[in-house]
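Asker: Take a look at the structures listed below.
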Structure I
């Protein structure tokens, strides 16, 4: 008969104290947030993650027609979410730009550069289909708030 291990692995894994992590959930009020079950942004400690942000207009109005103007709308929404989390565009360390056609990247990149010229975050551009055919761009960001 084999000897039983000194540590019961299952018990050892679940017998630890866990640390409660405080989360701050930020909402932009979009109906999609409730329907899909997500937050515009989440802050844990100094880290802020902002969900992919499309050019959603008040009252579901049509977004601007150009990729540049749509990107500016996205970045305004991102900026408001970051501010509510106690952060700013200058704290952004990572962005992901989703466009429906690679030809939009120059215009979206111009808006991105205007917003993040000081922060200079790591950035990835992705060509994909978006949820609403009116959208040409969606932008996702991650920020780290520097200690005061």
Structure II
């Protein structure tokens, strides 16, 4: 079942805007999830270009991705979690880096354990998920050194 088919079982939004143009998938997801996928009124992907180095914005994007997963059954994009991990390491906040890496890995594993992979992309096979998994041992090592 496609993600949009899953969403439309929950709520039946109009596919057209008031001006007659077709809504984007992001607009439909926003409507069905009551804005769970929005940060400051924008979809998370709209914030990437100018906010990729803003830790607070990337953390809020992570939260929005997790809320969307819970409401819509859509896999959270790994990009925001990886950005938080990178920015956390730059600021030597290894505990935060570990938290976001472990949280993402746990949520993704739980999602696929519950839903399987039939008909949906498996982000665990992608480079960003693998990068998050790969950086976790080093983050733990740095945290241990920092704590002694």
Structure III
């Protein structure tokens, strides 16, 4: 009798150890898969002129620009800004053209905030002509300083 109990206890313990090990492995696999997907989804931040110039067509890109001209059709022209600190950006001579559309998400502002002198963070796709097709525009005017 006691041997049967010991066998059942040993068997139950082995089943629980196997179950816990499988759960840990499944969780580790989920974390690893998520990390790989997140790594592929990050866009290259063009924080300087060289990175912007090296952006390949079709690549996701993030950049901050000071708008010099904007048209109602969705064309935005500006100068690339280089990040100095979290709140200070420096003008570069690099000109950037961004194309926005009705599908472009506008964050922390509205369409009227997209005007000459405004500072915006653009996330989009680099084109063959080095223009950016915007997916998201974040209005930074009032939150950052430009030197």
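Asker: Could you tell me which structure in I, II, III was used to calculate helix-only ellipticity at 222 nm (-39500 (n - 2.57) for each DSSP H run of 4 or more, over all residues; to 500) as -20500?
Answerer: Only one of I, II, III returns -20500 for helix-only ellipticity at 222 nm (-39500 (n - 2.57) for each DSSP H run of 4 or more, over all residues; to 500), namely II.
Asker: Using mean count of other Cβ atoms within 10 Å over residues 86-93, single out the structure from I, II, III with the greatest value. Don't skip to the end; give the middle numbers.
Answerer: Details: I: 18.2; II: 15.5; III: 13.0.
For this comparison of mean count of other Cβ atoms within 10 Å over residues 86-93, the top structure is I.
Asker: Can you say which of I, II, III returns 2.0 when distance in nm of label points 7 Å out along Cα→Cβ at positions 30 and 126 is computed?
Answerer: II
Asker: Please compute Cα Rg over 2.2 N^0.38 Å for structures I, II, III and give me the label with the greatest value.
Answerer: III
Read the figures in this text as sums done on the coordinates, not as results from a lab. It should be emphasised that the depicted structure is a prediction, and the values quoted were computed from it without experimental measurement. Cβ atoms are built from the backbone, for glycine too; each structure is taken alone.
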